[in-house]
Structure I
Amino acid sequence: MTDEFAQYVDGGIHASTAGNMFRMWGTFGAYGKSEVYPIGISFHWPDSWDNLTPGESEEPRIGKLESLAKIAERANIPLIWFGEHKISWRSGQGTVEIGKIKHSGDGTFTKDLQTVKISELEPTIQDLFDTDSDVDGGAYKPKNKKTNSFQEYTREYLPSSYVIQDFDIFVEKEPGDPAALIEIKRSGISPNSWTPYSNDWPNYYLQLSLAEEADIEPILLHHEKKLVEDQQVGYYHNLERPSSPDTNSDDSFLNWDKKIIPAHEARRKLQDCDFDPN
């Protein structure tokens, strides 16, 4: 379900939706190091590539896809296409069109796609992300967090070393020029009282690592449920992994600066790429 905040954003601000998800993929570092390293980005679409891009000389310019390609290029990781028009993640049946895509710089993309049965998808994903990990428990699952059918698949069939996180929102300065990754949290707690929970450290660290490698800003927004535009939100910037984090402590696993501002002001700052709220 689209987050309430995302309903208010447009103009260079792109939100993952049920039909078009953007995801970042990572793997855990050495045991005890509390690190997550990016291995790729995926773009999920409810149709085939040919129906998104009707011809090599007629491809529509898709700013959000160009921006994801730029993030992948800067971080030296692949951008993976998932054409999901013939697959049911919930039932575990069907095929997916999958493969690497790369922006050519002139509005077009090069691609290397194949159609894979869901039963044969795990080794294909590992090959695309250049990993060779044991599948022993499924991808990382945050505690007490609702999941969709794709996430249920990953948490049963993909390696336990994998961390897979949705891009809630990413921001462009202009089409094809990414500026920030935004994680959105919502709860029944006031933004004045809420702070990030340490049990979600793998997702935070993946966001921070990818943002650093792609030279873009990591931002965290928190709001209460049933957001209205003039409601206050918690705006977290200068996010940083401590040099010696304690991932069992909400107070010691992440550094940040926090500001309480109206939701419409947070939206404006994202649209203007003005990420410092001071």
Structure II
Amino acid sequence: MIFKMIRVGVIGCGAIGSEIVKYIPNIPSLKASFVCDIDSNRAERLANSVSPKPKVVDIQTLILKSDLVVEAASSLCVKEIFPLLIKNKRPALIMSVGGIDSDMLNLAEKEGIKMCIPSGAIAGLDGLKAGFFGNIKSVLLRTRKPPKGLIGAPYLIKNKIDISHIKEERVVFSGCAKDAIAGFPQNVNVASTLSLAGVGFDRTTVEIVADPNINKNIHEVFIEGDFGKITIRCENLPSPSNPKTSYLAILSCIATLKGIASTAKIGT
């Protein structure tokens, strides 16, 4: 049997994009054909580090020529490329899920364009998605991170919250997922994913804790509904190359790509 190679274009050549491009040769039916980045030199370095070598192109060319687009850049990039994905009918895997909202997913569905969002830095989305078809009463995400992974967040700057020298854990945010995503756009992709899979951005509650005594990102999810209760705790080590990214999020993307290429699907 002959399988058609899927030409993958990766937007963003940072920590996540680099790992994705380097792993794709291990998935038989996928080929890393194109890469692009706001820093063309970084894109060239990544392209030169893998074999077969992908072409370095601009965003428009990448979307036009790829069979599958992988976004690993930023929430702002998602907003930029989404109209191009719709126009060119290109399926995409979105890592910066903070740039996606329910209206965008509904439009993609209406146009028949597949949008894949990996589980990212958490487990348990299968239970949340199943529970949605019953009655979910509440969803709470409590995220703990080392201060260095939160410094620079717009919410902290706006509210003049200094966590650079704290000695004990400190709750720096408590509110709905919508506000958490606006205030911590580089830190709470998990909140976006939970909101899209569950009860929405306004009904999903988020607490963000800066903890100087940990060296990992810890996500706790508490879900309650007619089906019972689900409690999930993930202790994730940061990516060695980017302390604001959980390594599990990168692995989740790779697993999603492998699932796209596979004929078998396991789990909800």
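Values in this text are rule-based calculations from the coordinates and carry no lab data. This is a predicted model, so every value here is computed, not measured. Cβ atoms are built from the backbone, for glycine too; each structure is taken alone.
Tabulated data
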{"quantity": "When distance in nm of label points 7 Å out along Cα→Cβ at positions 76 and 92 is computed for each of I, II, the largest belongs to", "calculated": "I"}
{"quantity": "Value 82, calculated as volume of the Cα convex hull per residue in Å³, for residues 116-155 alone, assigned to which of I, II", "calculated": "I"}
{"quantity": "Test item: distance in nm of label points 7 Å out along Cα→Cβ at positions 100 and 188 calculated as 1.9, pick one of I, II", "calculated": "II"}
{"quantity": "Among I, II, structure where helix-only ellipticity at 222 nm (-39500 (n - 2.57) for each DSSP H run of 4 or more, over all residues; to 500) as derived comes to -9500", "calculated": "II"}
